[in-house]
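The structures considered in this document are given below.
Every read-out reported here was derived from the displayed coordinates using simple, explicitly stated rules and does not represent laboratory data. All of these numbers come straight from a predicted model, not from anything done at the bench. Cβ atoms are built from the backbone, for glycine too; each structure is taken alone.
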Structure I
Amino acid sequence: MKNVLFLCTGNSARSVLGESLMNELGKGRFRAFSAGSQPTGKPNPFAIELLDGLGHDTSYIRSKSWDEFAGEDAPEMDYVITVCSSAAGETCPFWPGAPVSAHWGIPDPAGAGETDEENRQAFRVAFARMKARVDAFLALPLDQMDTAAQKAAMAKIGTETEGAA
């Protein structure tokens, strides 16, 4: 089983969506985690509401620091994916095992609207974009690709699925 880490600044919205989607869709092949450089301390309620409504298990979802995954006892990551521009531009900790990394930027749905319904819609759009990217990742023949090919394919996913909604 391969480990995937989704990173964002607050670890409350986009990275949480990625973690949940990869765990649901990649069952048996991938185990996903999420973290942030400056975690908010709790997942965004609209993220949890959306995931719960779609039948995802959210019992394990929590906002946590990326430092948890850089320590000696941390699971070794095979893939690290940033999902916000802020985290992509930050100096990340050293990840044991030299994982393949990519940036899949998605606009922040947290506080995107003025009403609860507008915020829910922003989360639905972010979820759809993330799902398109996770689906594309899961379709890759990773076992037949070297590291450079994996990195190129993952970068392509971050740009080709930009308009997915």
Structure II
Amino acid sequence: MNKKYLLSGLVVVILFQICVLGGEYLNAVYPLWTGQEIKLRIVPVDPRSPFRGNYLRLRYGISTIAKSELGQIERPRNNEIIYISLQPGHDGFYEFAAASLDIPQDRLFIRGRIQNPRWRKDVPEYTVFFGIEAWFASEEKVDALDKELRRNGVAVVVVAKNGKAALKNVYAE
């Protein structure tokens, strides 16, 4: 009788772990299946990490927002969710339109998290991370891309209706 309960419990635990991993995978690819594809200008920062392998660390023009863009919010919390509204620019790239701690209703937006330095009281601007700041590739490809992207880098990003973003491609224009 005890072996039957032990085996049942083991099966339940294994199924639970598979469901959690499947949910994480679906959450990661959800924007690629349902989102709108946009182009953002990028500036690569760092080509590799000894622990994560070869990758480009990317920054976007929308990754830095002025303190004044948040209106009445005096000092947002670190890791607080922020919504950056986007508008199409004249050159086909999407640009910053507005920032809000509330979900925008009438615009395309991307969801990020504010990185607020705790040791500095009065900062003129905040950095926002969207979860699309790394592009992994082979060492040869990363080195070549790093040089090309410094001139005119483009990121193809897919943004879902809830603001979650996924990085689809990176190339030099």
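For the set I, II, ranking by mean count of other Cβ atoms within 10 Å over residues 58-65 places II highest. Largest in FRET efficiency 1/(1 + (r/R0)^6) of positions 2 and 42 (r between Cβ atoms, R0 = 30 Å, to 0.05) among the labelled structures I, II is structure I.
Suppose you compute helix-only ellipticity at 222 nm (-39500 (n - 2.57) for each DSSP H run of 4 or more, over all residues; to 500) for every structure in I, II: which one lands on -12000? The correct label is I. Look at mean count of other Cβ atoms within 10 Å over residues 10-17 for each of I, II: the largest one is in I.
Given that relative contact order in percent (Cα under 8 Å, 6 or more apart), derived from a single structure, equals 24, which label among I, II identifies that structure? Of the options listed, only I reproduces it. Out of I, II, which one gives 19.9, 71 for Rg and Dmax of the Cα atoms in Å as computed from the coordinates? Traced to structure II.
Comparing mean projected area of the Cα convex hull in nm², for residues 106-153 alone across structures I, II, the highest value is found for II.
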